[in-house]
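Novice: Down below are the structures I want you to see.
Computed from the coordinates by the stated procedures, all read-outs in this text should not be read as laboratory data. Quick caveat, the model's predicted, so the values are computed rather than measured. Cβ atoms are built from the backbone, for glycine too; each structure is taken alone.
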Structure 1
Amino acid sequence: MSEIQTIDEKEEYNTFYKKVKMCFPRIEITTLDTLVKNISLSPSVRTGDAEKLDSLAQYYEVGLRDIDAEGLVSIQHSKNKQLGAANTYLIKKYALKENDLLVPYRASRDYKVSRVGKDYPAPLVTNASVIRIEMYEDTPKDIAILIQTYLLAWFVKQYIMPKDVYRPHKQYARHLISTKKLAQLPIPKFTSDMLSDGNYEALFKNKKLLESKGRELVKKSTQIFHCIDRESEELLKLFLYDKQKIAPILEKEEILVQKMQQLLDELTQLHEDVDCSRSKQGLHC
């Protein structure tokens, strides 16, 4: 690495550190590696001597696609994968534990961070697309969720993500998040005394569910708009060639207009209930 690159990285780090201090002025700032047990890429469990591979091994290989609406690792997509024989020793050694976090290794604008839940029917291991942030066995669940929330903050993502993610001409394989940069990431020193009310898990869960429902609303609204737009294009043709269809269509569409107005009124009220004023407090971050 050249001296210029080193200076640039130091300047970037110092600028980000100051921003974190500004956002959390009453909390000690540390680095991520002091809060967690390990940050690494896990090797494949399907490697090694052929005689050590068990064709009946039970495990799930998960990635960033395997995440549910609450931000937890899901096996919805991975349960049907044909994974093949694996080394049971490696499965046991690298099996994910409850509250471990998964961060994308090959970064994209669709950046997600998932947390391992509990009660999966078989051990979970990661695929090559994720970095595992391994928690200590005694790490409280809410501390893991606080770290997960922090890693999802927009200003943190901008710092972690390689700059060439936003340059489409670059090769996708170069969009790699550095485990070293993650380890040295400035972060508030989350401690157990911050968890006195025990409400953070519920707060985070509701936030993720609201995000998921919000995306569904946008998707459905877009689909409705495209459908209406296509019908509008056919309006003239309908009038000229199928006049007998106009009366029943008018009746149906008048009902639809009323329903859509009701939905708009409800969405307007919903927007007020969401209370955007909370997010304004963190805009400088």
Structure 2
Amino acid sequence: MKVAAIQMVSGVSLDANLDEALRLLRQAAACGAELAVLPEYFCFMGRKDEDKLQIAEAPGQGRVQGFLADAARELGLWVVGGTLPMATDDPQHAANASLTFDPQGRQQSRYDKIHLFRYDNGRERYDEAAVLRAGDTPTGFDCTAADGQVWRVGQSVCYDLRFAELYRLLVADILLVPAAFTFTTGQAHWEVLLRARAIENQAYVIASAQGGSHENGRRTWGHSMVIDPWGEVLALRSTGPGVVLADLDMQRLRAVREQLPALQHRRL
């Protein structure tokens, strides 16, 4: 199954972001991708954190959800909408949700980011909990490829990457990591953590990132990539918008798990 990790440099205009996302999804579909993963905050990177509350959507309603469903249906793709803000019962906090739509445009999953990023090195400061509510449910879905092969897909978002226990619970063939890693933390830890999650779970990893300098002054690391179950980087894009394509092979995954049956050797 061919997959696409889509990299963006999202800005403050919802219209422009959705236009760019559709352009890249169409490019992925034209190249034969069956599953495309958009980055975290693909639809909106506001000038300040509170701005995302203004576009938070109710379940089953809203422009971004409609966009994802229509794009999946139009292109015949499984589309994972990186993240978008979803309304909660607290108007001061939204959920950072990753929604999956099948090629018929039907929503198949919703994962609310469990781990909320906080960082302060004296120059850069981030605190997602100020406007986001953490999720609490590990989430996955079954993705049926055109050849009939069923892949178990586990969902995560950005900062989740630092919490290995989440990925153990997912028990998946493919792990998704849509992200907006900062340049500072990404340069230090992004690839090594992604490869570790692939190796220890003997799973493919699709990591779709924000990658560049944004209108709001933020700089993201990018380096969207697809990694195989042995930890090999199959394809990568360092910066700027684009589509990272790779072929996933179930026989390769099974061979890795049979030759080194580490998942069967777990004691804890």
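Novice: I have 3.1 for distance in nm of label points 7 Å out along Cα→Cβ at positions 63 and 127, calculated from one of the structures 1, 2. Which structure is it?
Specialist: It traces back to 2.
Novice: A value of 5.8 was computed for distance in nm of label points 7 Å out along Cα→Cβ at positions 7 and 119; which of 1, 2 is the source structure?
Specialist: Working through the options, I get structure 1.
Novice: Separate question: 12.4 is what came out when mean count of other Cβ atoms within 10 Å over residues 79-86 was calculated for one structure; which of 1, 2 is it?
Specialist: Derived from 1, not from the others.
Novice: Here helix-only ellipticity at 222 nm (-39500 (n - 2.57) for each DSSP H run of 4 or more, over all residues; to 500) has been calculated and equals -14500, so which of 1, 2 was it run on?
Specialist: It was calculated from structure 1.
Novice: In terms of Kirkwood radius over Cα pairs in Å, which of structures 1, 2 is highest?
Specialist: Between 1, 2, the highest calculated value is found for 1.
Novice: Next up: If mean count of other Cβ atoms within 10 Å over residues 31-38 computes to 23.0, which of 1, 2 did it come from?
Specialist: Comparing all candidates, it corresponds to 2.
Novice: To continue, here is another question. Thinking only about FRET efficiency 1/(1 + (r/R0)^6) of positions 47 and 247 (r between Cβ atoms, R0 = 35 Å, to 0.05), which of 1, 2 has the largest value?
Specialist: Across 1, 2, FRET efficiency 1/(1 + (r/R0)^6) of positions 47 and 247 (r between Cβ atoms, R0 = 35 Å, to 0.05) peaks for 2.
Novice: Another one. Taking distance in nm of label points 7 Å out along Cα→Cβ at positions 207 and 239 for each of 1, 2, which is largest?
Specialist: That would be structure 1.
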